[in-house]
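Structures follow.
Read-outs throughout are calculated quantities, based only on the coordinates presented, and are distinct from any laboratory measurement. Being a predicted model, the structure only gives us computed values, none of them experimental. Cβ atoms are built from the backbone, for glycine too; each structure is taken alone.
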Structure I
């Protein structure tokens with residue numbers, strides 16, 4: 001019995017010691033688990049922080065990159081727009097300069113033509129007034145010499161003042177005569193010349209000087225031109241001819 005009791009006590013003691021050892025082992029495992037869990041949580045937290053930091057950096061890089069692209073696009077757009085404006089301005093300046101040069105040439109043409117017409121009229125008048133004096137000279141040689149001198153002074157009297165005008169006007173407005181004849185094929189030569197002079201803004205009086213036709217005849221010619229091109233009453237003939 002004593003041996004049996006001793007054995008039981010020894011067994012109980014062993015079980016008790018075993019339970020304590022198991023409890024210590026379990027506690028140790030729990031402690032280790034908690035420690036490893038916390039360490040894992042810390043690692044995951046650090047990784048999450050790093051990921052978030054990386055995401056923020058990528059976001060900033062993306063914002064900076066998009067801002068740079070946007071700014072570069074704006075710069076290109078501005079440069080292109082400025083280049084287009086500069087080209088347009090240069091084209092306008094060139095057009096204005098060419099138009100001014102054409103106007104200057106037109107004014108020069110008008111001035112030269114009117115001066116030439118006046119000179120021819122003066123020469124004709126001088127020739128008509130001086131020619132009778134030839135018959136008053138007693139000798140034929142004197143008459144011939146007088147006629148040669150008179151011819152030298154008035155040799156331009158026989159020129160047509162419109163010939164040079166037509167030549168210079170065609171150089172400035174090469175297609176004008178063809179265009180106006182396409183609109184109205186039955187215009188006479190005089191009417192064509194009057195149309196060209198109206199195109200240059202010559203007054204009726206200046207047209208009369210240049211064509212050696214009286215003012216009333218020029219007014220009638222203007223009326224015939226308006227009728228032939230079928231202009232309505234109140235329409236401006238000069239403005240119409242400017243578009244031809």
Structure II
């Protein structure tokens with residue numbers, strides 16, 4: 001199975017947060033690997049490595065004491081981080097509830113450099129800001145990486161992939177679904193390429209900000225060699241919803 005995101009964490013102090021983050025990211029239709037859920041048959045080593053290789057994004061939860069045992073070369077947290085570095089995954093260190101107080105003195109240089117050179121994402125698990133902080137991480141850190149990976153794949157397989165090349169240009173960050181199944185994400189103001197085979201397709205574009213804001217279109221491909229673009233205008237729908245919510249709020253008050 002292919003994943004978008006691998007979540008690494010220390011079970012002591014991090015398991016609940018990892019699961020909560022996984023559920024939120026999956027609600028946004030990302031494919032997330034979390035070993036607590038995925039590993040059930042004892043085949044730990046190879047499946048962990050395969051999942052890290054599969055996922056372009058490696059998230060590490062910097063919960064208190066998460067790095068304390070990394071002095072041990074066989075520590076699984078250390079091995080996951082070092083393998084992600086070796087495979088050049090895009091690393092996103094997460095600082096939960098602003099609880100990270102710095103790297104322990106004994107932290108191996110590989111781990112310190114591998115995590116410390118990246119911008120930390122602050123996720124507020126213990127407050128009403130949880131969803132907002134996750135959305136910010138998705139917008140600033142996750143979508144740009146996945147869109148870049150998708151563009152690179154498109155560049156490398158332009159002539160070998162089957163289907164017409166359709167460039168999606170949305171006015172807000174959105175998720176793309178075909179017949180109700182996610183096929184990618186598109187960032188506002190940027191072209192995101194997808195491939196569609198000859199025939200009719202039902203495409204749905206869903207705002208990353210709110211699942212209610214969506215457009216569904218029927219799009220026909222006349223020729224697998226064609227190239228086209230779809231301009232997705234979700235902003236009027238987003239603004240209409242916000243205006244409606246504000247009116248309802250004013251009426252309530």
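List of remarks:
- Top of I, II by distance in nm of label points 7 Å out along Cα→Cβ at positions 166 and 190, largest first: II
- Which of I, II yields -11000 [helix-only ellipticity at 222 nm (-39500 (n - 2.57) for each DSSP H run of 4 or more, over all residues; to 500), calculated]: II
- Comparison of I, II by percent of Cα pairs over 25 Å apart - largest value held by: I
- Set I, II, criterion mean count of other Cβ atoms within 10 Å over residues 142-149: the highest-scoring structure is II.
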